[in-house]
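Quick note: the coordinates plus some simple rules give every number you see, no bench work behind them. Just so we're clear, the structure is a prediction, and the values are computed from it rather than from any experiment. Cβ atoms are built from the backbone, for glycine too; each structure is taken alone.
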Structure P
């Protein structure tokens, strides 16, 4: 029996790569994005249905989830919509903070909540959420972004306890760097003159070609999403990408405090 995956944030990057991969594997794909009318390629692929969804719109989340359930049924929900907010907290506006939390955290929680009754009644289903290596470690000038991603990791871990009693799975995929246009397309930068010298140092480190050479392609991370969706394992976290695996392993090996000191030295000398 053909399975169906519901994907948020499917217009670009990892969401798009995941939609294409699952389609090639014979799955039905419901690919959601804010403006599906602008999408010319995905809708032409077999087994892919495009739906409009803004994850900051609670009413739309409920109606689109119900539409997906009634039309084809859903086996896996892949919460992928999100973006980065970087820069000093002092220079970040309240609107930027609220938008980031609404999209990255509340959007995921609300999409998940919309599908729980359906999964509970059929005693099966799986939620997969894109967190980030930034949900397991912290880097400078990303405090609000990290707040959302660390929150998703804790939320997912707690949620698994309650949903597993009904045969429902919860998993996170935590990518490192991905070779997409994320920095130009999905990153909002806040600023403050007092931090300029420090921000410049961090930007130099982040844009170092050697660092970026270790990044994964969106397709490589999509492979991990497919693994999480199909391996049948009782496993919560899937750290994805060689850079993410190395960073997380180092934190576990040396401990939180030494790791934090090492990050400070790496970026600021």
Structure Q
């Protein structure tokens, strides 16, 4: 399988690293980016082929991954059109719908839209995936294998649900970091050092997440088991409930989903 990348940013680096670890030959990966220094680093670090512009090399690829910023994608697609035959396109550009990419390419049908998240940088990501109807099962499997190089995957049946994935897991690491920051600050205000607060907060998140992942019980049951009425956890959760924190978190995630949809509408209006 020959894989081309248009864009050499952090997510492309994560995917290339994961693919190489999964056994893909570096000679079968080609990266296009306008940043010469970035390409030189990729050549040195990964041994992949590179070029400064979209050219005939992409015609030889089986899969082309669009890894540029959303505001750049319309122009990139315009340049790519002349080099498309029957390759599979995978877009990781946030907010831009596969249906709009297809329209920009005069109905090109083989497009998978994906939304990974930043833990992909350490191989712990999760990616939401959606395929246009003409993408075959074999091509979907191919896309799945590529994204599983940086974590787990989950397919949705409607493209609008990618906006939900964006709000929940795409933006989700920021919510976790936000809560860790709060735990760090509380720890310091109560007398622990910054280093201790960081250690306890991060280890608690990691351990709780692993427990939830390996448990067959719902997280609500796990929460209840830690919460003895009248105890310390009960006091903390009672305070959170009094401030309606759960509903505020839900409202915040819904706001992110609304914004993701709005970005899709905004970018999709381009001709």
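General observations
- Structure from which 15 was derived, relative contact order in percent (Cα under 8 Å, 6 or more apart), options P, Q: Q
- Label whose coordinates, when log10 I(q)/I(0) by the Debye sum over Cα atoms at q = 0.10, 0.17 Å⁻¹ is calculated, return -0.61, -1.32 (choices P, Q): Q
- Which of P, Q yields 3.2 [distance in nm of label points 7 Å out along Cα→Cβ at positions 74 and 154, calculated]: Q
- Among P, Q, structure where distance in nm of label points 7 Å out along Cα→Cβ at positions 66 and 90 as derived comes to 1.5: Q
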